[in-house]
Structure P
Amino acid sequence: MHERLERSMKYLALLSQQFPTQQAVFTEIINLQAILNLPKGTEHFMSDLHGEYEAFMHILNNCSGVVREHVDEVFEDTLTEAEKADLCTLIYYPHEKLALVRAARQDSPTWTKQTLSRLIAVTRRLSSRYTRSKVRKAIPHDFAYIIDELLHTHPDENN
């Protein structure tokens, strides 16, 4: 019994270094519980990829269709199938798609504003699966402030 008490005190001493107050312990428990209640992420299992670099990269870029599912959910009947496909292509292959849009001279201020609004809507949906902290850490540092602001404003505030 004495050994178990000693071991418990050892663990409590270690924990008290990271969580010095009851409030710190409660905060951590609440944070961990919130993380546990988030939807599970998507897992990908792939095999037989020998020499299939392009196919493999396409699977990674489109997240095995998860991006398209979210685009379909976000825009249901508000976008045509072609508009959804264009948006997905921009998400999967941004450099290539932007080059095509520029070459076709379709990159007007209206297109840019509309596309940015759509990308923000999809990003909101996808980022809702994660804590704000995890999302912030994934955003490139140079754009962190503006992206965080765009993700957490209400859509009607952008007009």
Structure Q
Amino acid sequence: MRKWLLLAVGVFVTDQLSKFWVVSVLDYLDRVQVLPFFAWVRWHNSGAAFSFLDDAGGWQRWFFVCLALGFAAFVVYELSRLPKHDKTMGWVYGLILGGALGNMIDRLSHGHVIDFILFHYKGYYFPAFNVADSALFCGAVIWIYAMIVEYRQTKASSQ
């Protein structure tokens, strides 16, 4: 369990340091074009993924804080029960825990999440995101992959 908690701490610290850097070098809404398809930005998101509930009036801040706390408690509980040999779910839980706590701290301290990574092509933009979002996404993808593998193994063993 310790190494997965260290992974979560690593994600959290990397996320917070990167956001500190962004806040110290960019003003709100600044954009620095790095490559034709990539820019550093400083955008604030009061909602969730893809700015879901961004304009909901403020209640969503506390909703997402409570959601993150509840999910963090669930993940820590699951980590305590995780068999030592289950590295896949250790990665899942570590990435998700670190990402959830990183964005939660933003909501508590700023009232919004700081996003700063922007990919785009011509007039098409992928919503800006941050290190915590990336960890959450990777954790979710690995989790889905693990569920597919488990389903296929269960299906194969029952035939």
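Please state which of the structures P, Q yields -1.31 when log10 I(q)/I(0) by the Debye sum over Cα atoms at q = 0.21 Å⁻¹ is computed from it.
The read-out comes from structure Q.
Comparing relative contact order in percent (Cα under 8 Å, 6 or more apart) across P, Q, which is largest?
The maximum falls on structure Q.
Consider the structures P, Q: one of them gives 0.80 for FRET efficiency 1/(1 + (r/R0)^6) of positions 2 and 66 (r between Cβ atoms, R0 = 35 Å, to 0.05) as calculated from the coordinates. Say which.
Q
Given structures P, Q, which gives the highest value for mean count of other Cβ atoms within 10 Å over residues 10-17?
Q
A value of 0.3 was computed for distance in nm of label points 7 Å out along Cα→Cβ at positions 106 and 130; which of P, Q is the source structure?
Q
Out of P, Q, which has the highest value for FRET efficiency 1/(1 + (r/R0)^6) of positions 26 and 122 (r between Cβ atoms, R0 = 41 Å, to 0.05)?
Q
Coordinate-derived values only; no laboratory data. Because the structure is a prediction, the values reported are computed rather than measured. Cβ atoms are built from the backbone, for glycine too; each structure is taken alone.
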